[in-house]
1. Figure out for me which of the structures 1, 2, 3 the number 32 belongs to, where relative contact order in percent (Cα under 8 Å, 6 or more apart) was derived from the coordinates.
2. Work out which structure the value -9000 belongs to, where helix-only ellipticity at 222 nm (-39500 (n - 2.57) for each DSSP H run of 4 or more, over all residues; to 500) was derived from one of 1, 2, 3.
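What follows draws every value from the coordinates through simple rules; no lab data is involved. Predicted model only: the values in this text are computed from it and were never measured.
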Structure 1
């Protein structure tokens with residue numbers, strides 16, 4: 001995963017609140033159909049992401065967390081989705097923050113890619129919490145000593161869970 005954030009002209013020493021996107025802040029239900037077919041249509045799945053409705057519970061938690069923390073976004077979306085992702089976050093009125101994304105060719109399960117990034121950023125800054133819907137990501141982060149809020153406000157998707165674990169795509 002890479003970080004290509006803009007320099008905001010100030011060093012922020014507040015703790016970090018790390019938010020996942022899909023099914024944490026963004027409701028992916030309308031695009032699950034692209035993962036339920038064989039072969040999965042990843043191009044269509046990610047092309048539909050700009051049309052995700054926001055998940056009110058996740059957005060509210062991000063806005064509240066921004067009162068004390070710097071917000072960071074950690075997603076399994078591939079790097080090629082960066083512009084759409086940044087535009088979607090801005091359109092929802094979410095706090096500006098670094099966006100960590102999966103390299104386009106990275107197919108490791110999200111629990112490995114995300115934990116690697118969490119460990120890296122926690123060496124320089126306090127990570128106050130991780131908010132993610134993926135139970136395996138949450139379990140690994142808890143085991144590593146991170147405070148985790150598991151996002152349970154989106155409709156679970158077996159196809160998305162399988163894609164995260166087996167295909168390392170989101």
Structure 2
């Protein structure tokens with residue numbers, strides 16, 4: 001942590017220009033709204049939705065793979081998978097290459113739920129992007145992809161004392 005000699009006590013973040021805060025605020029508010037909507041209409045939260053979406057993109061994968069791609073901790077993914085399995089939306093099968101591991105896949109019921117939620121998710125995205133030009137959207141996507149590429153480096157950063 002920087003010492004007081006290098007950081008003035010009067011310095012503060014400009015929350016309208018500090019990218020991590022803006023991304024975090026947007027993400028938190030989007031997730032809360034999505035979770036409310038999905039729970040109300042589909043009886044799943046946003047974490048379960050993320051798992052369903054991941055499994056539609058990539059099937060027969062481990063819980064660890066889900067964690068890697070969507071950036072959730074193991075406990076959250078484990079709880080979501082248990083709920084989805086209990087509801088009949090996912091099933092587990094033994095990994096033929098590693099008998100200690102299980103792979104997860106969507107059931108027919110899970111695919112049906114995914115497709116219903118996808119419609120709503122895309123409608124919400126359309127509302128979010130209202131007024132954003134195609135050119136600005138292209139730039140936004142490029143910037144977001146670049147930020148994702150930089151995350152490993154950012155998370156490895158350790159300040160000099």
Structure 3
């Protein structure tokens with residue numbers, strides 16, 4: 001099963017250093033019955049994109065809690081055994097459609113790809129993370145979060161993780 005793990009760049013650096021994603025149990029997103037019902041589509045690619053989008057929103061929440069992290073959403077796509085994932089159906093699945101729990105740590109070597117914001121998204125992500133940190137429920141916060149959806153996450157091969165987490169000379 002393909003799952004999408006929300007992270008920050010420091011979280012990705014830690015996963016690169018240790019070779020593991022998450023501490024058990026941890027939250028990820030996947031195509032679940034609840035996501036299928038919520039998204040009302042049978043197209044697998046559309047459903048996977050919806051799960052990726054949910055993980056990107058969760059990454060934004062992580063950034064709201066990590067003010068020193070670079071303002072870029074990070075999602076790691078990982079293939080795991082179906083038995084490693086737990087989710088209910090409908091409202092039992094968790095607060096968000098597609099939310100799942102992974103029973104244990106996952107080797108980073110199982111990652112299929114990494115998705116990260118480009119530098120162009122930094123202002124929108126910064127505003128959204130700041131709004132979520134201040135009060136995630138008001139209309140201004142919702143508008144700031146929605147603005148991040150104008151920025152697609154870029155796809156990176158797993159071999160590029162070292163470059164993604166390396167300190168930047170221009171920062």
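1. Here the read-out was taken from 1.
2. Corresponding structure: 1.
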